[in-house]
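These are the structures in question, set out in turn.
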Structure P
């Protein structure tokens with residue numbers, strides 16, 4: 001799927017701004033053939049939840065409505081016009097001038113629809129019905145229930161089966177773009193690098209709709225100078241002395257595609273790409289043939305007022321803070337992030353583990369970890385959850401969207417699923433096969449494992465290329481006891497290394513809730529001193545294992561969650577506050593990471 005751009009043959013209309021907004025109390029039917037019967041507004045793109053002073057609206061579960069009006073300039077009416085949503089969380093029914101024109105389920109991937117047949121000459125009314133309901137068929141997974149109030153009206157309840165707030169709405173840009181009637185539909189770029197010769201074969205596949213006499217592809221370097229060209233919808237072009245895309249040292253080429261009819265360019269699109277090679281070999285994660293060491297974070301799309309909504313200044317700040325610390329990577333926990341963030345990471349050289357929204361795939365999810373004491377613990381996840389269809393859909397959509405991004409080094413198929421329970425392998429094997437088949441660049445795949453999934457109990461480790469562990473020894477297990485946590489961390493990594501000597505191992509989550517400004521002479525949990533000592537303990541153990549290839553801590557910044565006795569205004573495991581102020585541990589981590597090279601950190 002192509003990102004919407006303005007080109008010599010395409011225009012772009014951004015529908016960001018104030019939209020009418022209302023929750024649906026399901027008492028009086030809402031007729032999309034008529035304007036919404038309300039004048040309240042929200043800003044789009046953003047989550048609706050934190051733009052209100054109303055507790056009822058903020059915590060609403062069920063359906064909401066958004067509406068805006070727009071005009072299309074007359075010269076564009078002869079073009080193909082496409083309405084595109086960056087996302088709509090979590091299910092959307094879209095109406096244009098009262099007619100339903102598309103429907104999409106899944107809150108973190110884009111979708112689009114041609115609108116020419118539904119347009120009026122002026123004052124077009126775009127209405128969107130949204131659902132933030134999550135249940136045992138959706139991703140993420142939610143615990144859904146219904147009750148009735150005293151008047152018999154339905155009351156919908158969603159209890160998140162995950163540890164972040166269920167922000168919803170039109171959280172990413174809504175745009176209209178034009179193309180000619182015959183147009184370029186998609187571009188796939190697959191670089192194949194010969195590291196010894198410093199050359200790269202670039203396989204370009206172009207999908208077109210309509211008829212063209214010729215499709216021309218021109219490869220341009222970062223200075224806009226042509227380095228190769230050819231014709232055809234499926235061709236391989238060579239770049240001699242290729243500049244490699246490297247972590248923290250990005251270099252982007254451009255594939256300029258011209259679709260030509262009768263000697264004239266009818267449609268043109270330019271796709272940026274990086275030349276780099278990703279491999280997993282001999283228990284190492286290789287980028288451009290060198291052992292790479294992940295330094296960075298799990299994080300969230302989460303900021304004040306915007307909620308999970310697109311916030312480009314915060315994205316830019318986050319990347320600057322990461323790079324200042326010597327970090328080189330993050331995971332899109334626990335859903336695909338905005339396309340704008342992926343494009344920013346391409347430019348900045350940030351390595352991304354791209355994760356699906358498959359979080360909450362465990363019916364026994366909670367803070368009670370007593371089950372860890374038993375290696376034969378089972379739950380009923382794979383008999384109760386019906387998420388396979390949604391899971392297949394999102395794997396297809398995320399790969400279709402992100403397949404050309406140089407920053408994407410690995411796909412994460414799920415976060416903290418019940419891979420320890422009967423039926424897990426049968427559930428995940430087809431999904432891993434699907435991801436490997438769909439990805440034209442054949443990137444490695446993984447999932448991040450919860451603590452109940454260990455070397456003895458995890459049924460799915462054979463599926464992953466990299467073992468990715470979420471571990472909280474010293475926090476959820478043995479809270480405050482770092483001596484025992486160090487032994488447990490070391491013992492488990494030793495067991496993984498011995499049992500799976502061909503697989504690299506990394507931590508994708510580890511951390512401790514920390515209240516900024518809370519200090520203790522006694523290294524108490526929640527203090528800034530404890531957080532630093534926790535990370536020092538973990539770092540010491542990490543450095544002992546040659547197969548250990550990366551540390552992505554939890555979390556980059558404090559973030560909002562549902563309320564509960566375990567959470568006071570959200571999760572406080574950030575090393576930055578929610579407003580991006582540093583906690584004490586940032587200085588230690590900056591010193592550590594700036595002294596760890598991106599490549600060849602550990603010699604086997």
Structure Q
């Protein structure tokens with residue numbers, strides 16, 4: 001494969017292109033070459049600021065990565081279609097340009113130092129409260145940003161957010177607005193209703209073949225087999241690099257030492273008697289300590305002496321017990337003494353607080369695993385890390401091979417994997433891990449694979465697997481025959497006829513004196529579906545308001561709203577504050593949206 005590329009690079013057309021590049025470099029430099037390829041790249045212009053196709057494609061790719069990162073395999077593949085992503089990316093770039101131009105007019109700015117501070121303080125880039133460079137770079141890689149490009153993006157984000165923050169910060173909520181929301185939320189309604197079951201009505205409804213055929217003829221477009229594809233694909237996994245990496249003894253030893261360092265440190269259980277020196281001299285404190293030591297030597301218990309002599313009010317009534325202590329948690333002099341003692345010893349230590357008589361009660365010994373017991377697990381982890389890194393390093397080579405070839409054999413041969421074949425699947429995806437992947441589905445139905453017959457780009461299935469796909473077959477959507485969908489048509493026609501019948505019954509019940517209503521008094525908002533439908537009816541001005549409502553399961557409810565009242569349940573301060581926050585956030589959102597719309601209408605935008 002690579003030799004084919006080298007052979008093709010000797011052609012006359014390639015030589016002409018290379019010659020053009022060389023002349024351009026010599027006469028005008030690199031910038032001129034870049035400009036020559038991008039000079040006609042404009043896709044939009046906002047008040048004289050150009051938006052290029054490259055920016056739009058980069059924005060679309062960023063959106064693709066963000067969606068996959070956030071939603072994973074649950075994402076709807078339709079959201080990853082190229083045209084949709086590019087349209088959204090262009091809209092976003094236009095809106096950003098409008099806001100950036102406004103910030104420029106207002107003379108706003110942000111320094112590199114502010115951006116750095118923002119990144120250092122961002123929780124998503126921190127581990128144990130400290131900035132984590134690896135986490136930061138992995139995040140950038142997942143979105144396709146270089147560190148410089150990401151900083152520029154953050155700088156613009158913060159810049160254009162400044163006017164929006166000013167608008168949002170100027171919003172306020174008046175007490176009467178909160179009262180209105182409070183009254184609405186606490187409102188109760190009294191109503192009567194009758195429910196009509198679609199399932200029961202459907203059992204008593206039938207349809208003739210003529211009715212089924214007529215429905216099918218009128219709705220053929222609704223009975224199409226969706227467009228489907230079958231693809232060939234190669235999966236390259238980290239396991240494929242197992243025979244290309246090895247773990248050295250030195251690496252194992254380093255990993256073992258790191259494991260030992262992470263093992264919980266030794267802890268010592270201690271009790272103490274504190275003789276403070278804040279209100280007495282050192283000599284006086286020393287004399288008391290000697291007195292206590294004498295009583296200990298004569299056989300009195302440490303606990304009783306702590307209760308009598310200790311100035312530590314937190315421990316004296318508990319026998320002076322301090323619990324388990326590890327190094328780094330106490331005064332250095334105290335720890336040096338404690339960790340030099342044998343169990344049962346009593347020793348003296350002097351700190352800024354006074355004189356401590358310390359008794360070592362127990363030692364929690366740490367059982368450090370041996371190297372031999374951990375060797376297999378450490379080897380497995382190091383191999384997994386190394387093979388994963390090897391796969392990551394190979395991404396560029398796999399991408400190059402996919403781009404340079406019109407099939408998958410080159411990748412398969414290079415990495416010793418098989419070319420596999422999928423079953424047919426539509427835009428909703430298949431049933432296996434590859435064809436159910438949203439990025440794979442989007443690529444399979446993308447123009448480069450579906451229309452141009454090219455290999456896809458490298459697609460990451462997970463941290464340990466990547467895949468490249470190639471179109472094997474394409475089946476356009478087609479209308480299914482009547483016989484194939486007859487049962488489906490019958491279900492639809494019967495349900496439609498049943499619903500018409502139910503509405504006729506509901507209309508008759510609306511005016512009938514024999515209707516048996518179910519009464520509900522003082523129902524609270526959202527307590528069930530019928531109540532929610534009752535809350536959608538207008539206030540009765542005189543008498544009651546009656547209407548027929550469709551329910552989510554296809555049933556029909558005839559509802560007669562009799563009374564609307566304010567609930568009697570008291571509103572807590574927490575609820576009141578929640579309403580205020582809701583109103584404030586809602587008003588801020590509406591204001592910033594209005595500002596955005598105004599700026600957009602005032603801007604000179606060319607697409």
Structure R
């Protein structure tokens with residue numbers, strides 16, 4: 001089937017549908033099945049799909065009672081919890097446009113986003129979120145009502161409403177006029193905006209990406225067809241709903257699959273939640289997979305029993321051989337299968353069980369290319385992490401590795417109905433049903449994004465191999481051009497450095513400079529464990545960053561990375577910094593991608609010293 005036939009088939013599958021009609025259908029067919037679970041006071045509390053739709057209609061009625069008109073924007077700043085999805089669904093069913101705002105934004109950034117989209121309503125979790133909004137309310141004249149989930153944090157005054165009072169208002173409104181609410185959601189069209197998502201602002205002011213119902217449902221249909229799922233799978237939602245991946249995987253796709261989503265509002269609790277839920281599918285941005293890998297490596301390195309260590313390493317080799325034998329073009333022999341089955345039963349399944357990953361049928365990664373060494377490490381555990389590629393402007397994945405066609409170290413091949421080609425300079429261009437019509441009130445940026453023939457300019461440089469598998473080289477604007485005129489991809493260098501479990505983050509630098517240097521931070525979870533295992537008498541990160549044993553180990557990590565890099569890519573000098581980089585300290589986006597401009601500015605003197613000191 002050709003691309004156009006694939007596209008027509010997808011169009012037929014979602015024709016005339018919206019998130020509202022999809023939810024109605026799922027609630028009608030699978031109303032008793034679990035939908036969303038929150039961990040409250042140590043126990044799980046669950047909404048069924050019938051509950052979810054009823055609450056969505058009540059929330060829609062609440063917004064209607066407050067005066068929401070079709071097209072009005074509702075800003076949401078909450079962690080991952082049921083109320084977040086219900087507020088979003090309620091806004092959509094009332095004809096509004098929800099936009100989730102990253103919870104790490106500073107007040108000025110909140111003012112920009114909420115002001116740009118003229119948000120008329122905001123739903124905030126509690127004190128932390130209010131502290132980010134209250135200082136800039138005088139700059140948000142369009143904002144009418146602020147709804148606060150934590151009643152104890154809700155300020156007095158007519159402008160504020162607790163979530164409990166809001167939902168009670170909606171319940172009464174729905175009882176009084178159910179037909180009016182039905183008219184609202186039935187009037188929603190596939191081409192209407194289902195959400196407005198702002199980019200993370202790594203290259204300037206955030207831009208509001210318009211995502212329609214049709215785009216969201218096309219993406220969900222693509223993933224439903226190409227992913228490995230059990231019937232009504234379980235999953236974990238822990239990434240921000242301001243990020244397209246979790247919106248699709250924990251909201252739009254579950255509505256179609258009648259899946260069961262468990263919320264993890266604090267990502268630091270993810271390991272414990274994984275162990276409890278044992279999900280059928282699990283998505284992690286590369287840094288999440290790197291941290292899981294680093295934790296396992298630290299435990300293995302501390303193992304004193306050589307016999308046990310050798311058995312684990314032999315099992316990992318068997319797992320790696322088995323997974324790589326299934327890569328595109330390879331063949332799995334009976335000997336490889338037998339060795340894997342023995343290793344899996346004795347070692348690998350118990351290891352995956354300790355991580356809560358033993359029931360995972362579909363493990364995936366996106367947001368940035370997954371380093372090949374990370375993919376191969378998890379292959380040792382018998383896991384295929386299917387790397388995918390996409391962006392907010394394409395409603396998420398447009399290429400992916402699939403169970404029957406994958407190559408570790410690539411981001412797979414284009415999904416059904418997706419047109420993809422490379423420009424003369426290697427930039428990845430894409431066209432398809434999941435591509436945005438543009439940015440809110442930014443015709444200039446929209447013209448830069450979409451060419452006259454409808455191709456999205458992704459801003460990423462890629463390579464296509466002879467089998468059609470795509471490898472992302474780096475962001476087009478982030479490529480280093482050395483003083484000698486050599487093009488260097490910084491992410492390749494950084495990924496090599498981060499393969500050592502001690503290293504949490506790294507920034508490679510060298511644009512218009514004679515050679516590459518690097519800033520490095522320690523992994524805040526692994527470094528104390530490593531220190532204890534190596535007799536270092538402190539666990540303080542700042543002290544560890546100056547300790548000779550740590551510096552020697554990082555030096556070895558740099559040497560090891562350099563040994564696998566071309567001469568022009570090698571790090572000539574580096575500095576270990578005394579603190580981690582986080583979204584709160586602004587070096588990382590909320591999805592743990594590096595904000596290069598921030599690091600370049602914040603550590604300008606340190607970078608200069610690496611060339612002059």
Upon calculation of P(r) over Cα pairs in 5 Å bins from 0, in percent, for residues 281-488 alone from the atomic coordinates, which of the structures P, Q, R produces 1, 7, 14, 18, 18, 17, 13, 9, 3, 0? P
Taking FRET efficiency 1/(1 + (r/R0)^6) of positions 169 and 449 (r between Cβ atoms, R0 = 35 Å, to 0.05) from the coordinates of each of P, Q, R, which one would give 0.65? P
Assuming 4.4 is distance in nm of label points 7 Å out along Cα→Cβ at positions 65 and 529 as calculated from a single structure, say which of P, Q, R it is. Q
Which of the displayed structures (P, Q, R) returns the greatest value of volume of the Cα convex hull per residue in Å³, for residues 113-248 alone on calculation? Q
To test your reading of the models, identify which of P, Q, R gives 39, 33, 21 for semi-axes √(5λ) of the Cα gyration tensor in Å when calculated. P
One of P, Q, R was used to calculate helix-only ellipticity at 222 nm (-39500 (n - 2.57) for each DSSP H run of 4 or more, over all residues; to 500), yielding -5500; that structure is P
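Rule-based calculations on the coordinates, nothing more; no lab input. All values derive from a computational prediction rather than experimental measurement. Cβ atoms are built from the backbone, for glycine too; each structure is taken alone.
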